[in-house]
Structure 1
Amino acid sequence: MTRSMRESAAAPVATPRRTLLIAAFFLAALAAPHRAPAGCGCQKAPPDAASVRPNATYAGTQVTLFSPSFQVGQVYAVDFISGTTSATATVTGTIVSRRDIADGVTKPQLVVTVPSLPLGPTQLKVRLSNLTTPMMVIADSAFTVAPAPIAVPQTVGSGNYGAYRAAVGRDGTVYIGLDMSAVRQPRVFRAQAKGYALRFGSDDVAFYNIQGFLMQLLNAKMPGLFSIASANSNVDSDILGYSRHEFNTFYLQHGERQAHQVIDGAWHSDGTRHVDHDHLVLALSGTLANGSLPTPGATPPFTLVFDRYSLFYQGLVGIDKVAFTSQSYADSYAPGSPGFQSKADVLTNGTLSMSGSAVINGNATANKYNLSGSTRITGTRTVQTTPATFMPLNTPVGLPYLGAITVDGPTQTITGPGSFEVSKLEVNDGELFIDNSAGPVTLYVTDEMTMSGSGVIQVADPDPEKFAVYVTSTNQISLTGGGNTFTGVVYAPNAVLTITGAGHFYGSLVAKELKANNQGVYHYDSALRGQ
């Protein structure tokens, strides 16, 4: 995690067209074999071999030490010595033999728990428990005690952590611990250190986990994954934005206790590595506003501002363009509150066109406006000068494959919780019932999605984040018809999405292009914005 380390650094199984009774993720073992193993989000490159791993973590977590001199069964003492205060704490452990997550080779290892120590660089001295002379010394440039993790809630909103102190390693890298175990829905995060003027760019930001896996480098060429905004003062840090995809799939695949059951601490029963996505350490290799490196140890106290947004907080989105025509209408609603409100915000990086008597009962953000007829935007109009970016989308591997779902008459049901791959989702005349009463249902659609006629998608739980459709293709999405309804979220950043007819759609929609016409009505769930 140091600056120097980072610089070197068969056919699908078709589902019959009848009632789909999919019981949670029990059917994962029967999923299509065309997916690779370890489809639980564990496809990360193994950490590098090192004498100590990870090289930055917080008190109460484990570190693993390696030496060719270790002998299984021997008891060793490890002295942790602060590199800034000389405070010392000693823990003991017994050498065990187990597979190394770095190379998969079984070897002697010493696993001990990090004691409570001052933040910053920490030296480790390893000795036999009955001796005082160390047999191995690990310099404090190789290990840093990070601060206790911030428990990040799933709810959207803002958290201010006053008098917060991050850790700084011997090379000036700043470390912040994060506990993401409560976050399963997709989220967009923005963070800034108020009162600590740290400057950083995309090459300076990395996420690791407490096993030592590199989880994400922000210099990856993935638009929408991250953003960095420069501070407007010499007092505060730059602003870091980061998008995190949904983790319901990940948790369900581990919960199934089949191929992804965890054994030996860091391995699945199918022989693949298990990666901890919950307990992370953010590493920032920046400089201070005056150009100097941060001083090793604990940073001065500052206020850490940590804002959390849903992936759908911007309202109704057509990334490249939005067109409202005829009598199309958009408003908002708040679960538990009567009636509809004027918070149906619309956003596009391109042109917002409106004609006929179309109404947006809310605010609008666009690069250009083209309004005609008796159209109305009831709220404010903002000119979009900096294009918004959106998280890229891929279908997770290892999902149960439902093939093409076509509803022409009798009710079909998908029962959750579960995440599924669907080649095509087509609801014509009839009802697709989403039983999400026990947990979220997520559909990854790889081809096309259409609703027409009197087709209806009904949900047991109206929370829009408990029914999500992610469309990975560039094919057009058509939500048409006279009496259809839909409650959920649709995320299709590569597709053109058209709302027409007289249907009612509740939740949120994100598409490459968005077209609303005729008498289609869109109701934005303001809870997605935290309101």
Structure 2
Amino acid sequence: MERKPSGMRPVQLVWFKRDLRVRDHGPLQEAARRGKLVGLYVFEPEVLHSAEFDPQHLAWIQEALLDLQTQLRVHGVPLLIRAGSMPAVLGELRRELRFEELWSHEETGLLATYERDLRVARWARENAVRWTEIPQTGVVRRLKSRDGWSRRWLERMSAEEAQLVGGELGPRGVRSDPVPRGAVLGIEPRKRWMQGRGGEREAWQVLDSFLRDRSERYLASMSAPGPGWSGCSRISEHLAFGTISMRTIHQATDAHLRGLREERKRTQDRAFGSWARSLAAFAQRLRWHCHFMQKLEDQPDLELSNLHRGYDGLREAEFREDRFEAWKAGRTGYPMVDACVRSLVATGWLNFRMRAMLTSFNSYHLWLHWREPAQWMGRQFLDFEPGIHYSQFQMQSGVTGINTLRMYSPAKQATDHDPKGEFLRSWVPELARVPLEYLAEPHKMPPLIQRDVGCVIGEHYPAPIVDHAEALAHARSRFSALRRTEAVRAEAKRIVKKHGSRRKPPPRRRKNHAPQLEQQALFEEQSAD
């Protein structure tokens, strides 16, 4: 039966994607000024069955949709939920609702959603539907130059939040749809230690707890996988699904930071100054969040191809499936690597320094091309953000051509960021009785001690899958040969001009032959954590 909305004002269809909130939602605000609102969320098979999608993502979306329906109900706005490909879903809805205007936020996502948006734009033109997209991050569409990008970011983040005011903003006779179960969508759930709950109200609780308490120890704990669980902001998954806006986080952080600095002046208490420095570091990472997303916006094939095509063929033909499987299983013989992988698989989260270490390990120690490991890790991260994920995965893998090669020592990361061995023993119980002096490198235990503690290397826990020194020497040799070629150097200059940060790099003690216009920190600069 055809739905016939009552009232003279035309129906405005607001398409929710990765913006599952009501506060600071520009499309809702603008659409409400022009007519009656109807919300839409579509479970698209191209997304649900993409290589990076996981049942944990579906569970989070389902929770966020339930919360979104509650928030919209306050304003009398129905939320329609459909499953199918766009723009076919829009065609069916147009026959029901006879809408002439479609609203959404801009999205910087996977190639599948990029191509989907092109199809929707074509459908809108052919069907006389006006589709308006509104920015929700600092990413700039059709950016011609990176010059002045930071200024534009700050202008957007400092603008007044969008507001949805008033009740009964939706048409009569249109009701919200139930949120479908995973089985209906063809996705089987899998058990995972979830980090929290999805939804706008949960996002605000997480942000509030960070600003009021946890941010005080942000700098001290962000690099360690154990303390990082609570010391990091943990807002990144909410940013990924848009249950809170970047602008809201920026403004709340800025207000709290000003308060800390005022308290420092008023009380002369150095603790407030230390807290302010910690929170300022977090604020800086909000900018980096959008900086990396801008790369994918400017070059949508970044999830498929090397940013620097001069590195094509460097690793692809030498991919070792046995090494890949050992890495995914947390059975490499490097305790910090194995502990981080197992923790990630179980929880869906890992602090960003350890994400960088895992990528470094599979790139340089195991000599794996980045594409398959990146897809696998995308499935594990609840906070998977395509632009950040693929930009930084390529950066850490060394194929951008413009960044320093950062080859992590898993043993050093263990001693630096888990000095008591608590994280390692928790996630690699085979090593529970190994003395602390051997915990980061248990293969160096004398055979007698191995037997005494019940951890015989090669039997209870694997020997190192590769030799650390030999693997890195091989990687350096291969990269050095490429980076010395004139063609590779010339292409690197072009990439810097298009994608490079305009911030000055930190002082360096020694020369680096590759252009270096990015900050040196990698995953830990991602943004929200």
Structure 3
Amino acid sequence: MTNNTQTLPIRKEIIFSGNIKAKLFWKGSASSIASNEVDLRDQLLTLEKPIWAISHSNQIGLTHEGVLGTSPDSEFVSPLLASVPALTIDQLGDPAFKAAHRTRYAYYAGAMANGIASENMVITLGKAGLLGSFGSAGLVPTHVEAAIHQIQSALPDGLYMFNLINSPSEPALEQKIVELYLKHGISSIEAAAYLFITTNLAYYRAAGLSLSPSGEIIISNRITAKLSRKEVARHFLSPAPADILNRLVAEGKITELQARLAVQVPVADDVTVEADSGGHTDNRPLVCILPAIIALRDEFQAKYNYPQPVRIGAGGGIATPASALAAFIMGASYIVTGSVNQACVESGASEHTKALLAKAEMTDLSMAPAADMFEMGVKVQVLKRGTMFAVRANKLYELYTRYDSLENIPAQEREKLESQIFKKDFETIWQETIQFFNERDPRQVERAEANPKEKMALLFRWYLGLSSRWSTNGEKGREMDYQIWCGPAMGAFNDWTGGTYLAEPANRHVVDVAFHILTGCAYLYRLRMLNLQGVHLVAGLEKYIPTSPLA
């Protein structure tokens, strides 16, 4: 939590045998003192003004008027119990993050694949001064290029990011996306699901490095890495591997100067620590993994002495004012939302999917095989309420690990797959799979036709890949197969907004949700600062309630 214009509050009294011996006194009009719940809430929500807690008429009151003095006099006076500085939502987080990304707020809406984090979502956020990451994962290059044109036209100042997902089974596709980003001057990407630094990722980073006239390194291609493991964080907190850089120089993709500069800066400018989230996740608890990655960052900063330390943000589970506050208090430079945005009007998800998300509880989740890393056993977190996808996808992985080819699967199991899950015969599916990969990466088809195990994996991935598209497109008749990426944050958001106008999916707009999360965060911060100084107010103030739109 940063606040450049206010000093931190200090304890204003000493306790002796239960009696308050005030060191400071408040002087002002008694009419300005709030003591009932409605007025106290208004005081806490007047974020641009400091708050003084005082003892008046045998109860605690709050005010942001009057003056402080060191001794009582003839004016109306009261002991000062606590003070809290002003804190507007644009003061939250690290100013360096906001400056680097040209955003007013230390907040961004993370990418959700297949365009769920849509062009409309990114543009709507950008026009409100908020950062959004386009969900390019799973989309073909022509679709991504069209999105680039649309977003750049609407946001010429560059207030946006584009996702780059690790594609170990489709390296050619990853390369094409990187080349698109470089071609169109995409200066900020969100790198997700990486286990190590790939050639494509290093190429994007190094290709944007240059020297200023004064000899300072200019980083034109920024990377925000999304990760949940310390061993992965080490790669992004380090410079790009020298062997990859040398190979890129030899191939003529980067200059020798860029290679020299790349070993002086980390791969990532920002690292988003991903806790228990929707989609690819290790289900990490934020209170454990965030401090660990921050400490690791400090270790690498001491080792490399980068001109700008890597900023550490928090994502996964962030969907309420309380979770946002927890992240900032633990040292996050910025926060990232995900699941909650999928349920918003601007997302690319279907209306049926949004309705299911609006009913989700924190326990309505399950882990299922990931389409893009199926063979590796990587899993994603999905909604299990209202869909059979998780059960069916896990059945596919069980068969994949048990048998070496489609032909070895018992006839009874094959018949169940074709009639109950796929609803098509294997041969038809294989022909569709060939057509699909011929557009994305023909080499996968070649390998599969030479290896029965790979062919089985590719055919099973037909279902895993289409299930997310069925959810996005609202495919009729396939509702029970919808793959809906979702984390517990969705249930927490529904609990928080229950009984308010935000309970209805039609009222959930991505900018409004962001402003309520940030406003509630600042509100709760001020309340907690009072608590830490020994001031406790009525229980009804413990919850920030979104009563009306803020955007």
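Quick notes on this one:
- Structure from which 15.8 was derived, mean count of other Cβ atoms within 10 Å over residues 116-123, options 1, 2, 3: 2
- Label whose coordinates, when helix-only ellipticity at 222 nm (-39500 (n - 2.57) for each DSSP H run of 4 or more, over all residues; to 500) is calculated, return -14500 (choices 1, 2, 3): 2
- Which entry (1, 2, 3) yields the derived value 5.5 for distance in nm of label points 7 Å out along Cα→Cβ at positions 172 and 380: 2
- Volume of the Cα convex hull per residue in Å³ from the coordinates reads 173; which among 1, 2, 3: 3
Rule-based calculations on the coordinates, nothing more; no lab input. All figures in this text were calculated on a predicted structure; none of them were measured in a lab. Cβ atoms are built from the backbone, for glycine too; each structure is taken alone.
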